[in-house]
1. When helix-only ellipticity at 222 nm (-39500 (n - 2.57) for each DSSP H run of 4 or more, over all residues; to 500) is computed for each of 1, 2, which one produces -21500?
2. Looking at percent of Cα pairs over 38 Å apart, point out which structure of 1, 2 has the largest value.
3. Taking 22.9 as the value of mean count of other Cβ atoms within 10 Å over residues 413-420 derived from one of the structures shown (1, 2), identify that structure.
4. Upon calculation of distance in nm of label points 7 Å out along Cα→Cβ at positions 349 and 613 from the atomic coordinates, which of the structures 1, 2 produces 1.9?
5. Figure out for me which of the structures 1, 2 the number 4.3 belongs to, where distance in nm of label points 7 Å out along Cα→Cβ at positions 533 and 629 was derived from the coordinates.
6. As an exercise: relative contact order in percent (Cα under 8 Å, 6 or more apart), calculated from one structure in 1, 2, equals 11. Which structure is it?
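No value in this document is a laboratory result; all are computed from the given coordinates. Please read these numbers as outputs of a predicted model, since none were measured by experiment. Cβ atoms are built from the backbone, for glycine too; each structure is taken alone.
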Structure 1
Amino acid sequence: MTNQPKPAREETASWRAVLLGWLLAALLGFGTVYNLMVVHGSYMAIDFSAAAAVFLFFLLVLANGAVGTLQARWALRAADLKVVYTMLLVACALPTMGAVAQLLPIITAPFYFATPENGWAEIIQPHIPRWLVPDEPTAIRQFYEGTDSWSVPWGVWLRPLLWWGLLLMAFYLASIGLMVLLRRQWMEHERLVYPLAQLPIELSEGPPERPFPAILGRSTLWIGFTVAFLNGSLIGLNHYFPVVPYLKPQLAAVPVFKNTEWLRFRISFPMLGFFYLVHLDVAFSMWFFNLLSLAVRGLMKLYQVRFTENLGIYGAPSPVFAHAGFGALAVLVLAGFWNARFHLRRTLRRALGRSTELDDRGEVLSYRAAWLLTVGGLTTMAFWLIASGLPPWGTTVFLAAALVIFLGLTRIVAESGMAEAVASTIPSSYLVSAFGANRLGPPGLVALGLTYVWSADLRTFVMASMANGLKVVEPIRRKRIVFPAVVGTILLTLTVSIGTMLLLAYRYGGINGNAWFFGGGAVAPYNYVANKILHLEGPNPWGWFFQGIGAGLMALLMYLRARFVGFPLHPVGFAIGPVWIMDHIWLTVFLAWALKWTFLRWGGVRLYRQMRPFFLGLILGQFVCNGTWILIDIVTGTKGNQIFWI
């Protein structure tokens, strides 16, 4: 019921729109890093919701409407707007959590934070390939402490950044290729909802005779917009004037199971909007499995059932749910490939020139190019990881685990609207637990520590951005302009955001910037690696056991759902429900599910559709509020005015 009728096919976008998209992507790359390092305002590019992309796109839509009012032929068409948003969406995955803010601190942290107490100079540094890090102690120290000048030792950084750029571009191109290969399966055969793509689609469409999109004429949109914008603005004003009251996002946190767990009651307006767009069984399963996992964790603590294992700081806090979650995600991904086997076989036959039954002229790439990018990208990543110190067998397992996690999370985001999705574990932790630190040795473990740059704190990445972007541009008849536009966006955004971060770090000092990226997030890989090097343990058999439990339960859910019509539990809820971030989001999911169920029960599809703009307005109002207050804080010189987290 959440799928809207397909609009008429549109012609391709213009290069004018691509040039504008590159300009906005560069602005996004600079602005998000400046906000991260100097303003310390709300995070705008930290998760799949892509708040910065929504904010800039909304301003573009308003400006385009104004231009269209004056002279219609000067305005961007719907296809132009869709391509620009896709470019912004991909750009949003790069400056902070997705790449740059992880990359620069992590490759320098083992040198700057090395002390006689932690022994990193002896344990870690000898195993780091010098071509992957800036090999100059003074440059590293000044990167963290600043120089009070805008001088950057570019030569010190050039070599490692080029090598890291090779890995990242291989990863991004493989991600794009894989999403092109799966697009038709997900959109046309399985009909996933793509909640995160619905707002930009609405903002880019409208009757030809009107310069502004039709959704902006709906009063319910502006009511939702006002609710979110007003409450966020009260939070912003409270930072300036503490007497100003506002509604706290976290309403309460109640201790349960004899104070061993916390039941959090938190409301997030944009997440409420996203979850309203998903199917009822998906939303129900998300909050149901979260509360069920909370009960299991509480009972385990009450009865002192403990399983201790150092898996690092990312993923589920309990090893039981970390391993079970990976098993569930693996089954979800493997089942997805099984369901797509006939489609993928046809794409491969088309790529090899053995069949013309599947037309790929409506894709952003030919299937031949998509297969080449996928296979070539993964192969390049494999050689790169082996060169960094990871053994060939470990590289194979690591990439397989990474593919499961990245593809599984992308599927979850596309189906559940979970813009804050995280995995229950990360590829490096899975590899060490499943096969043992002793088989990897110190060089392999240090190489795994370096993978934290792109495969650890998985709050956003290009694969998921591209999946949603392909949904946005789906109505465009000729899409081949999208691929060069996106690749140019990636190169430009990486260049601008890396340059901006280096300039600001050497001017003000990285440790005076973002406390997480230049502190806890930078040292986390090496704390984990050092512990594993000092304790070269073998594989954990309990991990395999709990993976089997998670995989078995996921397979059972899939069987029951296929066997019994109307079975209420959805496998996606089981895969994402137990992760830590759902402890903060479960109430929002519950409210969205309850409201949607009520509307459908008493008002039918008509009432659901009438209320849809209100929930889109909640998303738009919050993200526009975040961006507006960052601009206000820049003008006033205010720092630390964080309005929104999740």
Structure 2
Amino acid sequence: MEKKKIKVALSGNPNVGKSTVFNLLTGLRQHTGNWPGKTVERKEGIYIKDDYILEITDLPGTYSLTSRSLEEIIARDFIIKEKPDIVVVIADASSLERNLYLLVQILELHSQVILALNMLDLLSEKKYKINFKKLEEKLGIPVVPMIASKGMGIEELVNKIIEVFKEGQKSLPRKIDYGDLEEIIEKIEKNLPENLNGYNSRFVAIKLLEGDEIVKNFCKEKINYYEIKELIGKREDTAILLANSRYNWIKNILIDTLEKPRTPVITFSDRLDYWFTHPIFGLPVSFIILGLIFWITYTLNNLLADPWENFLGFLQSFLKGLLFFLPNFLKEFIFSGIWEGVSILLTFIPLIIIFFFFLALLEDTGYLARVAFVTDRMMHILGLHGKAFLPLMMSYGCNVPGIMTVRTLEEEKDRKLLTLIDPFIPCVPRILVSAFFASVFFPKYASLVLLSLYIISFLAVFISGKIIRRFLLKTSFSPLIMELPLYKFPNLKVLGLYVWEKLKAFLQRAGTVIVFLSAILWILGNFPSNNIEKSFLASIGKFFLPLLKPLGFNWQLLLGLITGFVAKEASLSTLSTVYQASGENLKNILLSEITLPTAYSFMVFQILYIPCVATVATIYKETNSKKWVLFSVIYSLVFAYFVSFIIYSLLRIIFHD
């Protein structure tokens, strides 16, 4: 017998455990993408029980269904246009007044709603008591108690979804009494057309009173909006009156269902926050914790590097053995071209697993929000808020996980801006190349030279942030407005699923780009002859050399920059190949071929231009736009060129070159 499908939407405020519930339900039967034409993440999965398949969509966390943010628009449109069978509202049981505000609006929109009261352990810690049976009766919908972090209530939620689905639609969406505004709502409804694209007329009337821009524009296309505007009149308090009516409704619901202690209890979260959000100690503590995570991440990655490379070497040898029958040319293309891209991709696996495990740990425990809170004032310098701190910090190790972390920011404009300026943070491979050049050309002052490169990269982040925000994104500064979730113990299964999703998304989206470009560069470097000095790649370098002559570059350095696009450390191996030298011999050749101003100019350029093909692929994954990827590459090249030119010109004057 064919299984019945139940379309379920998970809704709720941010930080209520909604993603935890989704991950526990769907496990590995989930996939992540973007909403059509949006950069907001869309998570969908299935849960199978008996004769039913639950098709679950995790909606973005929102506080309301008014079109003030992209997340609110997506959540509302999904409920209206895709018509889920059941809407499950996940709520923090310890903050019911705030959480039920979203429930009120969903009840006005959909008739089949279930309230899942999560975090009951935190409720007990606050000494709150809820009469679940009475709450269920007063709301008129099922209420399921849960502690999702411990897996409690998940099975009960599934059973309730199936039960509500079996019963079928009982009534129309809930009608909340808005008192004095009811007369105006009724008049507006009478002036609305029959076809409202899935909206019910009462909901549209209420949103018009709230000043919802999308609903207003929609109505202007359908009817004479000025007639409705006259009905509303010059009243500017309608949105406030609607909100007050909803909170009064919530107050009446909770008046004899929620019991609070007379004296507020100092919770475990409160005691931790004394130190973690302290105006003096909070920032140093966050630096220590994040610095420790940073150190552990890259220490573990370095420890795993040799065994992992040995495994990849074994895998390459194994594949060569399987493909022994292929012509030498084809084997060379596969293992020196395509495999080069594959191996670059695979080398990121340990780093991504370790980093995103710690990120999930910070997020699931609630500490990540504290990092944003305490670093907020410092990040104002860049025109960003505190949530931008972690992605920028992690990029000092590798830009790929740094850019992938921009998903922690809610605002699309902030995610986009951070994705575009993040590549100016120098990753470890770029610093290694610079360290080599600094040791060759500035042996006594190598540490100061590297410090100067860090300062230049920070200035590039600052200046680019200002330029892009002012002239391209054209957005004003968005201050940090957030709530601090209560601390909780993480769920290991959820952490594992989070890491798996991030790794899978990176391999799927970034893999194609990395392998393709690696293969193209190999072809250019090996044709028409195997001598790289006579290859198409060298011809390209010599063709563009006049453009870089003002920086003092020769075609060998230019080739190093081109191959550095695959992986920055490839710059040194390319220079060794074209100069047919290595070790001390390469140092001597570079000293004889390149001046000090040219060497420093080269270091600046390779620090500032786009990090590598893996970063480009990740930018595409996060923006879902070829236009932004192209802009990022071109902008970094132009920025690197002008900064290098200015520095090269100044150094020539200083050194009388």
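1. Numbers: 1: -21500; 2: -19500.
This figure was derived from 1.
2. Details: 1: 31; 2: 45.
Comparing 1, 2 by percent of Cα pairs over 38 Å apart, the maximum is at 2.
3. Values: 1: 27.4; 2: 22.9.
Answer for the origin of the read-out: 2.
4. Working: 1: 4.7; 2: 1.9.
Traced to structure 2.
5. Details: 1: 4.3; 2: 3.6.
The read-out was computed on structure 1.
6. 2
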